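Listed next: structures, encoded as structure tokens.
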Structure P
Amino acid sequence: MKRTLTLILPWLLLIVLGVAPVMLRYGLVESPEVARVCETGKTLACDLRHITVEGFITGNVGGVRIGIYGWIALAATALALWRNRVFSAWLAAATGLVAVVLYCFEPGALALLVGCLRLVRAQADAASPRDQGGGAQQEIHAQP
């Protein structure tokens, strides 16, 4: 039971975390009602909407639009490639998911893909016993 929970928990957290940027995008950024309210007055929702929008329109690099969400996803991807740990892989996948949902498609998709692949690999490495030499070795003995 404990092993199953440790394998499933990062994926469940990734799904739960994915709800927040979806709510930001469709509830605040693309909502016509919030846009009308923000044109006439200033509320907390308008401030949050403005901060969210600023995060994905920060600039172009080489003709590709990369906002702060994309840069964070790329940094997390580099960390996941450098360290084969469950948390760094999950962080890359999570930041990639946020970046994809919030309009930073190219770096977000790369981070999401690398993060998910590294997460599977890190979980497989943690689940399989290894010897001191670094690789699993199996010897076959002939039956007498």
Structure Q
Amino acid sequence: MNLWEIQPAVVALLQADTRLAGVPIIADDGTYPKTPGRETALAGPGLVLIVWEIESDGLVDATEAGLAAHDVYTPVVIEENPTVCRADGGVKIEAEKALQYVLEDLSGKPPGSRRFVVMDPPFKNFGKVNGIRRIVVNLSLRTFVS
């Protein structure tokens, strides 16, 4: 998988999960927390998944021929506005349930793709800040660049 394909692939895998129907899944454009659509999602269905831009998690190996194995950090931010999410009209998917779905969707072996690996720690729960619950899922994908 090419580096530029990783973030869109994560978005597509999450969008394919019918358990997340109605949940906006957004590819961050590097402006988090001002990601376009984030505020609307928190005010609407009350839950949003934001796939951050990739980042290097280290060079694993490189050959003299130029092939390099990279671990690519691929975080997913889960944000829940419990007041909206759990009310009538909300998606009623709590942040921890979304966390379970994200881990199941990405850390298994999706058909036709490489497996994302959960990092240590697999996730960080930041609790509730200004009424919004936030959990960051820490995933890595080994990819090869020549």
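Quick check: -7000 is what I get for helix-only ellipticity at 222 nm (-39500 (n - 2.57) for each DSSP H run of 4 or more, over all residues; to 500), calculated from one of P, Q. Which structure matches?
Working: P: -22500; Q: -7000.
Among P, Q, the structure yielding -7000 for helix-only ellipticity at 222 nm (-39500 (n - 2.57) for each DSSP H run of 4 or more, over all residues; to 500) is Q.
Between P, Q, which one scores greatest on relative contact order in percent (Cα under 8 Å, 6 or more apart)? Can you show the working numbers first?
Values: P: 19; Q: 25.
The structure with the largest value is Q.
Figure out for me which of the structures P, Q the number 2, 10, 15, 16, 14, 12, 9, 7, 5, 4, 2, 2, 1, 1, 0, 0, 0, 0 belongs to, where P(r) over Cα pairs in 5 Å bins from 0, in percent was derived from the coordinates. Structure P accounts for this read-out. Taking mean count of other Cβ atoms within 10 Å over residues 2-9 as the measure, the highest value among P, Q is held by Q.
Bear in mind that the values in this text are calculations on the coordinates, not laboratory data. None of these values were measured; they are calculated from a predicted model. Cβ atoms are built from the backbone, for glycine too; each structure is taken alone.
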